[in-house]
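Multiple structures are listed underneath, in structure tokens.
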Structure P
Amino acid sequence: MALRDSGGAPPAGPVVPVLEIGGSHAAAGLVDWGARPPRATELACQPLDSRAASQEILDAVVAAALALPVVGGETWAVACPAPFDYEAGVSWMTEATVGKFESLYGLSLREALAPRLPGPAAGIVFVNDADAFGLGEVAVGAGQGYDRVVVLTLGTGVGSAWVAAGEARRSGPDVPPEGEIHWVEVDGAPLEDRVSARAIRRRFAAAGGQAGADVAQIAALARSGDHAAAGAIDGAMTDLSRAAAPWLASFRAEALVLGGQIALSWDLVEPPITAGLAAAGIAIPVLQASPGRLNPMIGASMAALGPARPGIHE
């Protein structure tokens, strides 16, 4: 792609326009593959209501896109949550599945966005947001230097990316169904009923803790010696290690990277996971995701460029 003339030298490599569609915002940025390592720059962040009508959501996404200085003919990368048909560009999100974007159900975002993007776009590549996060961590974050990396995002749910040789894997016998670890069960219960923000809050309340406390408050209590708080986090992370261990083995993972809001309490999260994996015979590094907030944009751009992208560290 080319940038609009700003009086400076053109980039030495491709520049990919990226959109991130989240539950409360749409972010737009550019990833410059002429930089070494590639560099992302966020140029707009537009608030949106994920429960609004489809036209209102699309207007917010387009408003963010219009801030990007593109001239046309670019392939855009668009990162968004599952369930979503990423090849067709059709959303299958509902209130029941993800609690947001129900008005987009069955809508082709490719058809809705393509004529409204600045340029216009040469094409749109849709990317699972967890895969974008995982690819970014392997490219320029905590997963650098490893060929086969599993990246889990711990928050309202559990997102997962299975990255091998710079590509996110979403099918095959060595990854969970659809590449989504949340389909895995622990003792007959869905993983997210045991490992998520709501699961930690439920465990804490069931052990006599204060109802309504959030994960950050529970973590602070755990550090102060509250046994119910410590047990809630420890139990959830132990269950995560039990669910992940067989898949880490089948995937032949060389490292496990953990991100998301829950992973910010790293001193409480890492020890039970490492211990649980060791008990299952899995001896790999357990790493905290990097603080690079724009790394997922780099990951999304990798999917847009495909095999034609330059080497990360050339």
Structure Q
Amino acid sequence: MTLERAPYFADIPGEKEATAYWLTASDGVRLRAAVWPCDAAKGTVLLFPGRTEYVEKYALNATELAAAGYATISIDWRGQGLADRLVPHKMAGHVDRFDDYQKDVASLMDAAEALDLPKPYFMVGHSMGGCIGLRALVEGLSVKAAAFTGPMWGIGLSPLLRPVAYVVGGIGVAIGGGHWLAPGTSYDTYVLDCAFEDNMLTKDRDMYARLQTQARAHPEVTLGGPTLRWVTQALYECRDLAKRPAPSMPCITFLGTDEKIISASAIQKRMDNWPNGDLRMVPAGEHEVLMEGDTTRGQVTADMVALFEDNL
């Protein structure tokens, strides 16, 4: 397998630079992967990003994992980052079927093998990446242990709004509007549209400014709101996964006490029934605990590394 080099935007001093590659999924969609190496690595972290995200966002985390002895590989999922966009308006977050993301996982695993990345493999999944990651684990992804941050195992809708979301989304898709933006969302990228004081991602001003700097410097990697098709597919995927038993491998999940984006109750229910699973509440943490300040982020990273070390 020959991998073609892809662009990688290394703009922030002090963060480890990656080598990026173009990947092609089994259905022909072009994806982008990035690899942060580590000398004498003990293993490799498969980092599954969330919706709207791009590989450069995790350069700081990969730098910290490299310092702990682990290489990292991450991906731009279909429809975001520099991967192929799937609908005419490139700022709309879209997927035709949620299980299409598993084709992206397969491509990432093929790339990891082709690049001879150090084994064993471990997984870190954030938000939508946590949903994709859980599905991959259920279907037999070969990793020794998994860590999740704010995983999207349920979408943050009230019980009254949930059936409405299914109906509105279903009708929109049925009449050919699956590519329309979900109500209440826009084509603007969140970190440039929302002031720090109002954001639901992080309480750390410097980390939020870092995300804004990346978005302004490289708007081509940013994304706006989800389409109706994405929302309905995500709801169905979360509902189906909730019926599946938890995988058997060791797992740690981090949930901020101030989480406002995904369903905290879905995470708590899943972890209550995960053998070898551990739910860690992050005091004052919001949705992106890996984008919090040094103290919080450092503790989360240290706990992840401890899990990996126990399962080498």
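Where a number appears in this text, it was derived from the coordinates with a stated rule and is not lab data. Please read all numbers here as calculations on a predicted model, not as lab measurements. Cβ atoms are built from the backbone, for glycine too; each structure is taken alone.
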Across P, Q, distance in nm of label points 7 Å out along Cα→Cβ at positions 33 and 185 reaches its greatest value in structure P
One of P, Q was used to calculate mean count of other Cβ atoms within 10 Å over residues 73-80, giving 26.5; which? Q
Test item: mean count of other Cβ atoms within 10 Å over residues 57-64 calculated as 23.1, pick one of P, Q: Q
For structures P, Q, which has the highest computed value of Kirkwood radius over Cα pairs in Å? P
